[in-house]
Structure P
Amino acid sequence: MPETMLLIQMGIFLLVIGAFAGVLAGLLGVGGGIVLVPAFFYAFAGLGYDSPQLMQMCLATSLATIIVTSARSVMAHHRKGAVEWTILKTWAPGIAIGALIGVLVVASLRSDTLQAIFGTLAALVALYMIFGKSTWRLGTIMPGGITRAALSPAIGFLSVLMGIGGGSFGVPTMTLFGVPIHRAVATAAGFGVVIAVPSAVAFLFVPIDVAPPLTIGAINLVAFVLVIAMTLITAPLGARLAHWMDPKPLKQVFGAFLALVALNMLRKALGW
């Protein structure tokens, strides 16, 4: 068993990360999971639970927390009238389908493969955060028909592969089609709920051979509770901050940090 002091340190670490992830979910629209997944990875590995299924547990536990974080965030944005409910309702079915397909793929892959996927996708998100321009456009209205049928499952699928909500892929998609950034961030919080609920339920039925105590399926309840305890407090704070400050400089700084996290994850996936 890990030493008591190590458990306490990991508990404090997860509380701090949970607070940080909650603010990010509301402020930057990137989804707290992009921080939680690597945090869980290092926490569980530090406790001695490094296994071929480690990343599955990290992704699943992150998505479980996003149910609460995103729900709290979307309601905070709704009170400010910022959620585009028409977009959310019409894109939700495809996003949910993509999320469930993502769970099936994640359940069949090893941890090192999932690390490589996370690192690659996180690097792409980081590049967009650093170099993306608010003036970039693919259209003036959100697409329907075949385009929506293709893009909506892709958002759900890629988000589950990273264990994140809808912000990292949903916000760029909406802003590229002319949705104002604050409304895109607000609506993407709703994407997060649509992604996290079906995928977290499905992950309850994915067995993990080497898991910490109080793990159901691939979801660790201890990490879930510790993170939620903080995100319940900090997600509304992030939503309020998003409405009165310019998040662009913070996005660029966080993008640089995320790039380093992504490169380190890729390094570990390659066994370096």
Structure Q
Amino acid sequence: MSAVTISFGLQKGGVSKTTTSTLSAFILARQGYRVLVCDMDSQGNASQFLTNKSPYDFQGRTILEACKERNPEPYIVGITENLDLLPAEDLLSTFSRWLFDEYKPELQRTGQVDPNALLLVLKQTLDAVREKYDFIILDLPPNLGEQTLNGMAASDYCVVMAQSEPFAYDALQRYLETLEHVQSRVNPNTKLAGILTTLLDARTALGNFIRDRIAEEYEDLVFSTVIRRKSRVVEFSFEGISDKTKADREALDMYESFVKELTKRVNKG
């Protein structure tokens, strides 16, 4: 079977996209699945999180080059036995310019007129290695630009992040509308996996209010798991992911709960 591609996104920064996508990939790989993480954010945080290296260490060997060649193979970095990475760094921010200044003219010269071609580059690129993995996890940037649209169009399932604070809540509906646009115009096979509430501080009345409002408005679309703030999770980004201590395991528990829900939804189709 070919990989199930799952993206994590919202057009706002700091909502735990990178942490949730990378820890979910780590857990899936530990469960024996073959997993590829594709970093589609030019900040390269997923790359840094998984390798403990600077994103600049991957300059010239990233998802950007893979998309230009439609061949990920030379750019895949092994993390563990079951976990691989397609890294990113700053120059991924030129992805949109490349699409319109180089790729689009190339298509026009060859007579290709598919209006969705610019949004399917990532999908075509990942299709080349889809048979090697069980899951491909996409960490998307905090905007609704070409990288995110390509990520949505490449996804079998989209996880939408809903941090329990006002700005993230306000962004939620627009992201869902954008996903509906991609489904209707580009890839009808893309599905919404669900909405994940993240970074809840249960001590604040506002956070609890927004969490409850999201659950009321979106009902069954919302995952039962709630990702709460934990300092140990932040430390993973500096020290690397670990499950050796009690604190490690307690930090990973909520992500394991989410992955269990996610795989059930994905398997249901």
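Work out which structure the value -13500 belongs to, where helix-only ellipticity at 222 nm (-39500 (n - 2.57) for each DSSP H run of 4 or more, over all residues; to 500) was derived from one of P, Q.
Going through each structure in turn, the value belongs to Q.
Hey, relative contact order in percent (Cα under 8 Å, 6 or more apart) derived from one of P, Q reads 25; which structure?
Working through the options, I get structure Q.
Taking mean count of other Cβ atoms within 10 Å over residues 56-63 for each of P, Q, which is largest?
Answer by largest value of mean count of other Cβ atoms within 10 Å over residues 56-63: P.
Say we calculate distance in nm of label points 7 Å out along Cα→Cβ at positions 160 and 192 for every structure; which of P, Q gives the highest result?
Greatest value across P, Q: structure P.
Mean count of other Cβ atoms within 10 Å over residues 16-23 computed as 22.6: which structure among P, Q?
Source structure for this number: P.
Coordinate-derived values only; no laboratory data. Please read all numbers here as calculations on a predicted model, not as lab measurements. Cβ atoms are built from the backbone, for glycine too; each structure is taken alone.
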